[in-house]
Structure I
Amino acid sequence: MPKLDDTDRQLLTLLQEDDRQPLSELSRRIGIPASTVNDRIKRLVRHGMIAGFHARIAPEALGLNLLAFILVSWSNPKVEAVFLKKAKASPDVLECHHVTGAWNYLLKVRVKTTGDLEKLLSETIKSVEGVERTETLIALSSAKETWKVSLASL
């Protein structure tokens, strides 16, 4: 991983706030030529520090009002490959994390209704042979939800 300088950190911070800013605006705010901004962005992408540029969708505006976290557990390690294939294939699963403790994985999911959540649990998660138990937590509200990473200590 190449070392980040202050300019890289400024650039990453600005891009996390709004990746659609024109190069000229980024250039003005950072105080370097637009061609240098472009070169730095390309380098950050090439080194994997920028994974991509995406539209951030407002799930509630699309009726995806139910946010849930599902803990999943099994004891046979052969279950993992099948489980991961199904989790990755499901558009309702936003995140899938291998975790420590009594559970194997933690999923973050978004669906429209409790019926959709029940269908996801029964047809996607619990349908994997060997899944022994799940626990589902429904978020009533979210005080903070971000995609930005802290660059302060880099």
Structure II
Amino acid sequence: MTAAAAGFEAATLLVVHHSPGTAVPAMVDAALDGARSDGLERLRVVVVSALEVTSADVLGAAGYLLATPANLGYMSGALKHAFDTTYNDALNVTRGQPYGVLVHGESDTDGALLGIRKIVTGLAWCAVAEPVSVIGSVEERLDDCRELGAVVAATTLGY
């Protein structure tokens, strides 16, 4: 059991997102509902725009939830920027940390998911569930987003 799970300190879940439209914010809000559900109150949730995330944010977290639109067949430039500016500092320090992914696209999300998978493989982060990948309307997948948020939160707490 981790120190956070034992009640000694609050673990932090870092939610890094780029949300220029309405779909990704809806997915993030649903995931946050899941992360803040009953039994997970000790979790500290920090939500940061991908353009504003710092290495201190990444290093201070025990788990990560990444949310991005799929733009031109890839993750948003903002999420890529977040990785570019924090990767070297996080390398070998955040190894084994849990993460989850939310991706929305209008026609395809495969390239975005592949890009994220390559980067987190380099960081040696551990996926705790399949990504929630949505093409088109997100309304029917918000429960999946809530579930992912709860799973990432529980894993971050060491449950």
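No value in this document is a laboratory result; all are computed from the given coordinates. In this text, all values refer to a predicted model and were calculated from it rather than measured experimentally. Cβ atoms are built from the backbone, for glycine too; each structure is taken alone.
Using the calculated result 0.55 for FRET efficiency 1/(1 + (r/R0)^6) of positions 47 and 127 (r between Cβ atoms, R0 = 41 Å, to 0.05), pick out the matching structure from I, II.
Numbers: I: 0.55; II: 1.00.
Matching structure: I.
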Structure (I, II) behind the derived value 18.5 of mean count of other Cβ atoms within 10 Å over residues 31-38: II
Any idea which of I, II comes out highest on FRET efficiency 1/(1 + (r/R0)^6) of positions 55 and 79 (r between Cβ atoms, R0 = 41 Å, to 0.05)? II
Structure responsible for -10000, with helix-only ellipticity at 222 nm (-39500 (n - 2.57) for each DSSP H run of 4 or more, over all residues; to 500) calculated and labels I, II on offer: I
Ranking I, II by Rg/Rh (Cα atoms, Kirkwood Rh), the structure that comes out highest: I
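Just checking, which of I, II has the largest value of relative contact order in percent (Cα under 8 Å, 6 or more apart)? Walk me through the numbers before you get to the answer.
On the way: I: 25; II: 33.
Answer by largest value of relative contact order in percent (Cα under 8 Å, 6 or more apart): II.
Matching task: 0.45 is the computed value of FRET efficiency 1/(1 + (r/R0)^6) of positions 111 and 143 (r between Cβ atoms, R0 = 25 Å, to 0.05). Pick the structure from I, II. Could the numbers behind the result be given before it?
On the way: I: 0.75; II: 0.45.
Comparing all candidates, it corresponds to II.
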